[in-house]
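Student: Right after this note come the structures.
Where a number appears in this text, it was derived from the coordinates with a stated rule and is not lab data. All values reported here derive from a predicted model rather than from experimental measurement. Cβ atoms are built from the backbone, for glycine too; each structure is taken alone.
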Structure 1
Amino acid sequence: MGRKLAIVFGVVSVGFVLVLAMALSWPAPSTDGEFAVNYNPTEWPQVEPDGEYETRNGDRLPLRVYGESESETALILLHGISIYGYYFDEMATYLADQSTVRVYVPDLRGHGYAPGPPGDLDYEEQLVDDVADLVAHVREEMPLARVVVGGHSGGGGLAVHFAGSYQSEGVDGYLLLAPALGLDAPSTNEEFGGLIKVRLPRVIGLSLFNAVGVDALDGFDVLYMAYPEERQRERMVLTYSWRYAKGFTPPDYAAALESIDVPLLLVAGSEDEVFDAEHYPSIIEEHAPHGEVVIKPGYNHFADVLNRQDTLEIYASWLEGLE
């Protein structure tokens, strides 16, 4: 009987390994096809970093800084995937000019002018550690200021991921612009407007490995950006590892949102091409009921949410009203 069980166990184990091997080697998805996102990175002006901050491992990550150090509020803005901090320039300039806010815009690790292999990390929580180090840097420069962590798209997801970590204590607010809350969130659109292609069989295989404590293969690519060639610009990231994908978004968006006990504002457009914005109000009502949600009719994922005059006024007014 014992020998039969051993044979069955061996067959099942071999079958499991073969299935995982097939999942990991599954071909990458095609990045051709319909691209519905109304955003062309090449049309936005290049704004190079004018500062930097040091992380706990000694790396120096680039910053763009707007406004005066005597401001009452410091706003950290985290950019989304593929691109980097330059695209916040109009928004950051407006907020620094129109309100008592100093804005810090980093290039996240592996993006833009930052060090590190594009689209990969040393370990899964490294982005959260980098945000914590930036918060510490801001507090050193502005010890009396309120500190707000904000982000757009993937950067919004990173802000929520950070909020759910033990390192978020002392942050005074969160500004989420069409945030990526993770593959299991109701707001996640499986098509992503054609912007992101997911190597789902590989994600499933790596998730199974993670479930049994194996993360050695987390450097495998799983996300592929589908920007047409004419919309690609220098320093863009076009592929992401499983480790980086997990590092951006919260492992449990509900728990992370429920941990937030400070002011929160989420803004998105009803015509968001990347996420299903109609789900944001119910998500916040259920998991962060003190938070505010604004869904702008007809607005899209990028330029409208970031740079339209009325959305900029909403951000400035909310930041001014923090106490």
Structure 2
Amino acid sequence: MKFGIFDHVDRGTAPLNEFYEDRLKLAEKYDQAGFYAYHTAEHHATTLGMASSPSVYLSAVAQRTKRLRFGPLVYVLPQYHPVRLYEEICMLDQMSGGRLEVGVGKGISSIESSYYGLDPEEVTAMYQEYYQFLLAAMKSDEVTFVGKYFSVDHMPIEMKPLQQPHPPLWNGFGNPNATAWPAENAINIISNHNAETMRTITDAYRAEWHRLGRDLDDIPMMGMTRFLVIAGTDDAALAIARRIYPIWYASFMKLWWRHDKIPPLAVYTEDFDGVVASGLAIAGSAKTVHDILTDHIEDGGINYFVCRFAFGNITYQEAAYSIDAFNEMFLSN
């Protein structure tokens, strides 16, 4: 079992320069505690994502950490020129000593895609095409690629990622009936689902991996996330969580409210108690969180658990307490 971090890098109430510094200080703590990886979201034109240029943000993370792996979950491929993105991936992996984890996807928000001048009906095909180009470039010294949205003829490849043939690949995942592609391509997955649904995904992934004749000991990471708030008492943790979660939720819904739309896969409630009831958040003392989380991990059948410590207007001190408590429970043994 490995443990990681997911961070929307959503904005709270602090000035933006202070916000970034606090997030980088938290990255240092993740590194020191021994978390496996730090995964960040990419969003645009919304307070949900202040790491709207993941490569810029993660280059700072690389400089502030030593062992922590990191990467976007996900790079929204249709919003990039594929050559530029390929080169950024190589630079980050080389400059970090081979610590990059590359998440790829089409982007969840049709609104954000439209701001880039993209047709939401085309982004899935664009994502698939650009993904194929990235893989081809990483495996070649010269690449010729012909696609509907992008083509290149005999382009020399002057950079490679340090990790060969490429950094580990990740995908946000939610459909237990679609595990064939990630299994065939050895893609690591992370889901926001509750433990019951997560079990259907992990069971399906293991079955697909076994069908391919592969050793289950070598199966990629199958992770799920939870909002986590730990404090000295259950009441103290709930008070923090109930204060900070609505600010995160307002960021999550900001563009959808503005355009009078409902987000796809909207599993989050307006208040923290609702998201606890749905099984996607835990708040309490160290013992309370340990007991509940242990059940979630076992019930979900996962081999990777991903913490969401920093969200809303949480202070550095509040998040640091949760990290230290989690470290003592799960990482220091």
Structure 3
Amino acid sequence: MRISRLAKWIGASALAALLVFPVAVPKLSSIAQAAEYVTIGTGGITGVYYPVGGAISRLVNKGSKQHGIRATVESTGASVFNVNAIRSGDLSMGIVQTDTQYYAYTGTGPEQFVKAGPDTKMRALFSLYAEAFTVMARDDANISTFKDLAGKRVNIGDPGSGNRSTMELLMKEYGWTEDTFKIATDLKPAEMAGALCDDKIDAYIYVVGHPNASFKEASSTCESHIVPVEGPEVDAFVEKHNFFPRATVPGGLYKGTDNNVPTFGPKASLLTSSDLPDEVAYQVVKAVFENLDEFKKLHPVLENITPEEMLQGNTAPFHPGAVRYFKEVGLMQ
């Protein structure tokens, strides 16, 4: 096909214009040029970790045009899975119970952490809310105290979860093994309420913030109640493990549990590794703290958190990026 003289002239003129007057291309910021994609490990989709992780992700992504960071959320086996995945580099950060955080950082507690040794790269970004070691039981199972679980069908938590590791530690205080129970199951959080109300188990353990969808499902589907976790063994356990403060499940949240129920529990925290770039850690912390009112509305468990409390309860050192933000706003000297 022949090209017309006019077309040739237009093409030549355009080339000359480009050579003399280069087209200005806007520069990306240095952060945007080195865009970071981070994944937040959470827990089961019916638990609290998953929606809270989603809330953090939403706030980070809200400012992605300015800082170039994009966050996604992954449903996982929760605390133990998350610390192991952060250590291996499979997750950028994760929500973790502060007791699990302590064991992984120090290489103590459950056997798997002792074998793995201290994770000295572990770093905290901030803590979130108190979690309660909670026991939900069928009314017809005759369970009114924690000791009554012996000889019953009990879900002790899925492997790799903070539920399971906390339960196993408390079982040691009582001198219990899995053989103490008629059946010891390892159902995931999404399966527990259904199993209870289908009469496949008598009780289940869940270390979680309240209110929680699993307990709402169980209490509204079958006759059930939350069991107090107290007594000399629990007193000794809490004294020995000071990262397990006393806790209370408020009465009136669930049908069948009208009064406050005493127990204990760790805090949930957002954890990462020292490998995470300082600027990324800084921007993640800033996104949450500078939008805290919005963050608190994204899930009922977050309603009463304060900036000061979000610096408390962590059992691993803060990430330098988090420290930078805390110092900027006067939360840390």
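Student: Which of 1, 2, 3 yields 2.5 for distance in nm of label points 7 Å out along Cα→Cβ at positions 51 and 251, as computed? Write down the numbers at each step before the final one.
Tutor: On the way: 1: 3.2; 2: 1.1; 3: 2.5.
The structure behind it is 3.
Student: For mean count of other Cβ atoms within 10 Å over residues 43-50, which of 1, 2, 3 scores largest? Each step should come with its number before you reach the end.
Tutor: Values: 1: 13.5; 2: 20.4; 3: 24.5.
Between 1, 2, 3, the highest calculated value is found for 3.
Student: Also, quick follow-up: Where does the value 0.98 come from, among 1, 2, 3, when Cα Rg over 2.2 N^0.38 Å is the thing being computed? It would help to have the intermediate numbers written out before the result.
Tutor: Details: 1: 1.04; 2: 0.98; 3: 1.26.
Here the read-out was taken from 2.
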